[in-house]
Structure I
């Protein structure tokens, strides 16, 4: 029995010996050459993307022996040494360092950075890392201006409004330059969250130019801007002197008649009936149309059409331009007209506005404009409140 116990004790001793030797093997590389001393690490770092540059920020607390903060990128091929300048923290009275440094002249691309501190004895700290992007010409080439949805100039005093489509995620705003009635220049701006930009005293039938601002990342330090460019459509034509010279039919007792489509008043809540209603006594069947004399040749780029408020009878709208029409003609000879735009109102009473753009490939100029209403959501009935036309820039 005693021999068996001796054997067991010997076996345990051998196992412990081999285990200790294996443990020593794992730590030997750290023990060779003596104890390894590291400088204190930075408390935190931040890298912010920019235009061909990246901003580096660091924070370091209670490490008076640290001499510099070193930043490495491009797999250590490039680096920057930042000597420290220490100050006393106002409240904690602990030595602290922080700073912002620009890493300039970076090629466009994504970067990984490694940060180490160095103390006055030459000891290095363990690494901290960070990531950021340098944006450049490739990103700039991908930027496109925010799209204009509609241009309105309702009031007699010339005040105009530019409506915009929803901004993309990186857009921060737009800036517009335009000419006022007195000939001076004005600049107005709109944040990305806005959809309508007011342009006081805008000169009718005048061009405007705009640019769009972009921030590629929420924490980016640089804003990118598109070049100034003119919008395809100008502010609406001055309709002074315009006249309806031909109409298929009208119910003057309901809305005031066809002349109301040029009076500058858009039918709405609380506004007296003010629209061109097709005849219902007697009922005149579709289509309904009206011809407008614009007094001089015009080249349209956009039509802004309003139907009767809260009534969804009017369905499709077609616009034509021509130069040969005799006042009072009762039929339309389409061989004399060129269609420049068409569209359909939504079948919703609340949506009483339809904006139609003239395609780039259609370059037509004429004195007369024809609005043609081919169908209806309500049997034979149509109603139009107002028409505005923007010229091509």
Structure II
């Protein structure tokens, strides 16, 4: 099969987000299974980038014009993307194109699509606007309309959890069977490596990975820290992610933390704006507990990134997270926006090595059995084939 992914923010590598990592992993797995894979992206690759076998990278120079983008965001970009995809189809015979739903990049392409379009439904603008209480001006109204219109005109829709499918059914006004269920996948080691030796008095390692914004729950994590410092064994928290001015007072979260928290708490936290792939992987491998109290996640890729290495995780009972993190088995779940409950969960796992290690072993097994990239790639190819067959019958 000849497959194309649209994936922006692929380069520079140190700024990649969850969807970029998903596309790279899936592209490599599909190529390893004999498919021809193309990725259309918006930046030139890093100097050390080499196309994996059977994966070809194409760059479209997307220009944002403030006058247009302020009133009809994404339209010019969507036109440039459509033109690039039409050229790719003529040259390479693309059979199916997968798009993200954010900012409706397939809006123009769907008006005349030489190959079927599949939209993977992640957290939508409508859901983000609700959580962040964003104003509803002309550009926001257009974004809501365009994202919905692009999804409804797609040849196929898929998402990664049952909970998020229910959200999208309500938001888009479609039947549940219209949206396929294809979980995210990841490479999972068959066996857990032996834990690295550490001095007995070394602090435990706590890890957060994600954009520092309201929806990701970083504010709740910071508010939980004073209680954790008072009652848990000694720990260090590493926060990895691009900072945004979502903290109280329009500050970045680092500014907010440094200005509002006592030195004893600040001494436990290290902020890292970005991390290379190897550094991020090392952070997951080296942590004792992963915490990401997002207020909503359609799936939550960071949870399986940690769990594959046998790390227990803490998240929130929101969106698709309870389908990814098995409460009481692979980690703990708390209510969204509940820093006191979050603190209790962190303290419980930092204070109990036996519980922490048992959940870690179960986390690895659960991820290996349910979110292996090999398994999810097979499901995804079958979904593509069904979409192509339906499109041909139209």
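In this comparison of I, II, the computed figure 19.6 for mean projected area of the Cα convex hull in nm² is attributed to II.
Supply the structure label, taken from I, II, corresponding to mean projected area of the Cα convex hull in nm², for residues 142-221 alone with the calculated value 5.8.
Numbers: I: 5.8; II: 9.6.
For mean projected area of the Cα convex hull in nm², for residues 142-221 alone, the value 5.8 is produced by structure I.
Matching task: -13500 is the computed value of helix-only ellipticity at 222 nm (-39500 (n - 2.57) for each DSSP H run of 4 or more, over all residues; to 500). Pick the structure from I, II. So the calculation was done on II.
A value of 68, 34, 28 for Cα extents along the principal axes in Å, for residues 150-317 alone, calculated from one of I, II, originates in structure I.
Read the figures in this text as sums done on the coordinates, not as results from a lab. Note that the structure is a prediction, hence the values are computed from the model and not measured.
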